[in-house]
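I've put the structures underneath this note.
Every read-out reported here was derived from the displayed coordinates using simple, explicitly stated rules and does not represent laboratory data. All values derive from a computational prediction rather than experimental measurement. Cβ atoms are built from the backbone, for glycine too; each structure is taken alone.
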Structure I
Amino acid sequence: MEVNVGKLYRHFKGNEYKVIAIGYDSESNNDEELKKLVIYEDVLDRTKVWVRPYDMFVSKVDKIKYPDVKQEYRFEEIK
């Protein structure tokens with residue numbers, strides 16, 4: 001799954017967010033291991049800006065922890 005800057009995404013708990021940038025952790029050990037991050041804002045309150053590791057943003061929902069969730073991925077693009 002690819003994350004697209006400027007697109008809207010729905011979190012599996014229902015909130016909607018806009019991806020505003022893809023960033024990198026400045027504390028990563030070297031250029032080959034730069035930790036990719038997704039920077040996103042709440043569409044209802046743009047003062048709330050969040051940062052999450054890219055791999056976690058695109059991960060699947062833990063169906064054991066959240067068995068009633070219908071969404072497959074933690075965040076899914078709103079078409």
Structure II
Amino acid sequence: PETWIPYQLSQSAEVSIHIHNVAGHLIRTLDLGLKPTGSYMTPATAAYWDGKNAVGESVASGIYFYTLQTADFAATRRMVILK
């Protein structure tokens with residue numbers, strides 16, 4: 001499974017996304033780097049997660065949480081991975 005995570009920035013920022021399982025264990029961190037102000041809402045621009053953990057193994061189906069983080073903002077959302 002793979003997914004795209006859409007987001008918007010009101011100002012340029014270093015962006016990272018931390019993906020956790022329901023037990024709170026960190027599964028993967030996506031470092032997106034410095035992104036300019038704007039909307040990243042389409043598959044061509046949104047953050048891409050290949051459905052793999054930090055060591056390259058595919059994750060199991062289930063509920064995961066992702067936190068989009070910048071220097072002065074963080075938001076957590078839920079996602080479901082189905083195989």
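Points to keep in mind about this one:
- Given 2.6 for distance in nm of label points 7 Å out along Cα→Cβ at positions 22 and 62, calculated: source structure among I, II: I
- For 2.0 (distance in nm of label points 7 Å out along Cα→Cβ at positions 38 and 70, calculated) the corresponding structure among I, II: I
- Value 12.2, 37, calculated as Rg and Dmax of the Cα atoms in Å, for residues 14-53 alone, assigned to which of I, II: I
- If relative contact order in percent (Cα under 8 Å, 6 or more apart) is computed and equals 30, the structure in I, II: I
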